Structure I
């Protein structure tokens, strides 16, 4: 599966309420796993996941 397809699948899952998927998207954007690093998008997804109880996303927000 290519990066773009993986990202689309994760966005789909996150849209259906998967906090784990939102967390993975945030980390992916932070690390550049989907192409270029994108701190703004990482922050957006991490904020969403953190609001729903993700400790990983909360930690990531501290780095952004």
Structure II
């Protein structure tokens, strides 16, 4: 399985596959599989990248 979370860098935008209601989030950091994301409608969360495959958003507008 390819770890797509490994490409996520600060400033990139993502969606959470299980919580679309959180809106688009912006990656704050990605260290050792722990991805800190600031979601528009949920706030800042730390995601376990080994359990959740975040979905990159290339046009957040």
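Nothing in this text is a laboratory measurement; each read-out follows from the coordinates by a stated rule. Only a predicted model underlies this, so the values are computations on that prediction, with no experimental measurement involved.
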A value of 0 was computed for helix-only ellipticity at 222 nm (-39500 (n - 2.57) for each DSSP H run of 4 or more, over all residues; to 500); which of I, II is the source structure? II
Ranking I, II by relative contact order in percent (Cα under 8 Å, 6 or more apart), the structure that comes out highest: II
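If semi-axes √(5λ) of the Cα gyration tensor in Å is calculated from each of I, II, which structure is the one that comes out at 17, 15, 7?
I
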